[in-house]
Each structure stands twice: as C-alpha cells, then as structure tokens.
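What follows is a set of structures to go through.
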Structure I
Amino acid sequence: MISGTREKTYIAGGLTVEDWENQKKILAVGGSPDPWANAFENFFLQRLRLRYFRPIEFIRKNGDWQGEGFSMVSLQCALIEFLAAIRRGMNYRHLNRGEVLGQFEYTNSSKLFCRFLQDETPFKEWFDENSAADFYSSVRCALLHEARTKNGWRIWRTGAPAVDTTRKIVFCDALQEGIEAYVGEYGRALLQDATLQSAFIRKFDDLGT
C-alpha cells in the first residue's frame, strides 16, 4: 500500500465500501424497487455467491462422501447467522467490561440464530424452540469451537427433511437448497418491505467499517 493511501475494503466481489456508499444514495426506504433489486443482486447476492455458495458447491461437487459434510454445515451455520443478522439489521460487537450494547447490536448469537430458525420459512418447518436451541449448541457451536457435532447429532449428505430434529440428522445438500430458497424469497420481500430495507442498510453500513 502506498504511504498516505488507505487500502480498499471489498464487501461484495470487486465492489468496495465506496461503491456501497454510492449505491446507498439512490436507495429510498419504501421507495422505488429497482434500486433495491440492484442492491440485492450486486451487493447481497454477489457477496453470498462468492463467499459461501460457490465454496459450498465446490465441496459438494468434489467431495468423496468421506466427511465433507462437516465443512459444508460449518459454512451453512455461518451463513444462517448472517442471514438472521441482515434480516434484523443486527451487528455483532465484542462487549468489554462496562460497555453497553446499542439497539441493533448483539454479543451472543444464540437468541438471534434460534429465533430465525423458528420464525422464517423454510427453517420453521423443521425447528421449534427446543430443537433450535439444541441445533445451535450441538451443531453450530460444536462445529465452530470443536470441529465436531455433539449430543447425538449427525451430518449426512442426502436425505429429507433438511434437518430431522427427531433423528438428529442434518442433510446438508437439502439444507443448502433450503437456504437458497430462503435467499430468493428474501430478495423478493426486500423490494417492498421497509423494515427489511432499513435493516439491510444498517448491516451493509457495518460491513464497510
């Protein structure tokens, strides 16, 4: 980096924070859907495709059924948390002693993650309050912190439903299909829903910091 210049922060492929600031200027909460369609495609969907969807698809196509499902579900859990956060415009913050969270900040993802699974289609077809909490601790957190599942949970490549909470099986191929279906529905809702639009702006503003 040349002295006196600031390194660019890329937030969606080749798009930078400056590109987001320019896009935001034409976004009106409750306004024309066309700029929102562009923001969804160019910023949100491009970010997901390059950072999550393509890597997951690469693992799917090149795996030999010898455990790659653990990598897939680890990525899927990270993605689910992002989807939950952008839907509500919530931003993660490490809280130091004596500090207080802002209105749209969180420091523990449990409530955000589990509420999303219970409330949003298609996830709510698979989860209730107890099974969402079990999945969060025994799959999401166990994968993140210990590179394993716990409490009897298993990861298989193919099968249905995407998450069988009775047998405690995650069928990661079907889960990916569910995630992508959710993203498509979210994109359609974003064009009209002012609450989602405000949350979208908050989240992308934070991604640029």
Structure II
Amino acid sequence: MTTVVLADDEALLRKALAALLPLEGDITVLTEAEEGGAAVRATLRHQPDVLVIDLEMQGVDGLEAVAAIRRARPDQVILMLTRHAKPGVLRKALKLGVQGFVSKAADPAHIASVIATLHAGKRWIDPDVSALAVVDDCPLTDREIDVLRATGEGYSVADIAAQLHLAGGTVRNYLSHAMQKTQTRTRHEAARYARKRDWL
C-alpha cells in the first residue's frame, strides 16, 4: 500500500483523483491540500510515501512548497502535476529533487502507475512533458530567473535580496544581466518579457 498526500488548488480535479487513485492501485490518500502552504504542513504531518502536487497553485506555488518540504524532509518522494512544462521549470524542479512529472490531463490509471514507479525508487517524466521542457531557449541563469520572478511578483530589490539571501548589489547585477539578455530597459520590462516567453 502506497500512502499519498494530494495537493492541487483545482478542487474538482483534486477530489476526482482522491476518489479514483485508490481504485487504480494500492493507494491510500491520507489527506488533501488546496494550496502550497497546506501541502507543506500536510506532508510534514502525515509523511506520505509520495506527495502528488500541482506545479502552479494560488499562494505558495508547487516549487516553493517542494523547496520547503525538501529542507525539512530531504527524502520525500514527489510527483509533480503540470499543465504547461515551461522551459526551465523542469530543470529547477529536478534540482529540487522532484522524481516525477506527469501532465494533469493524464488518465488516473497512468498517474497511479507513476506513483507506484516512484515509490519503487525510480523516476518518471512523461514524454509530452519532457518534449516541451527540452525546447529551452532561455538565455537566463537560474539566479536571473529567480530575481525576475520576484520582480514580477512586486518585490523591491531589498526584498529580493532578503528573500534569496543575497547582497543588494548582487541582485542588481543579476537584474542588469537579465535586462541585457532580454534587451529591455527596466527590471519590470525584463520580467514581463521573460514571463511572456514562459521562462519564469
């Protein structure tokens, strides 16, 4: 029997998976979470065999939740569900230790099969997800993406520096490089440019 915590802010999909996964395999859904912060708390409390989490959620998103879980529980097995495999996101998730990626459009039987695969200590990335993610024309480094993402969320340079544990001058350097690479005049323009191209 594989225990699962299920985190997704789409209630209909979450409830459907919670009902269907136990029918497709030896799976017990311990609890559900509707946003990233709740996913962190539920995972640390219930310590499931596999966390199944949506990439994009309201509030704390999937990557932020995974990073927090990794700090407290480094060996947690994680399956990430996604609608859009944005260039760069797959690489970042893999760096965080996510073992599996599956499209949210996948059949519940397939998701149950992938859960079993991950529980057995293997990795799984759906071909349709990896094909999209491989086409990575993003010239930005991971840190440049981090500071642009924070810029797009409205944080000041000082806030970004505190959030990423960097010096203010270092943040400005990353932003300057990102502006040069995107050929934009301000950090906000650079953030909009990068988001429009699905780099963030």
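Comparing FRET efficiency 1/(1 + (r/R0)^6) of positions 29 and 77 (r between Cβ atoms, R0 = 25 Å, to 0.05) across structures I, II, which is largest?
II
Compare relative contact order in percent (Cα under 8 Å, 6 or more apart) across structures I, II and report the one with the greatest value.
Across I, II, relative contact order in percent (Cα under 8 Å, 6 or more apart) peaks for I.
Please state which of the structures I, II yields 10.2 when Kirkwood radius over Cα pairs in Å, for residues 149-188 alone is computed from it.
Attributed to the structure labelled II.
With FRET efficiency 1/(1 + (r/R0)^6) of positions 13 and 181 (r between Cβ atoms, R0 = 35 Å, to 0.05) as the yardstick, tell me which of I, II scores highest.
I
Matching task: 20.4 is the computed value of mean count of other Cβ atoms within 10 Å over residues 69-76. Pick the structure from I, II.
The read-out comes from structure I.
Each reported figure results from applying straightforward, stated rules to the coordinates on display, with no laboratory input. Predicted model only: the values in this text are computed from it and were never measured. Cβ atoms are built from the backbone, for glycine too; each structure is taken alone.
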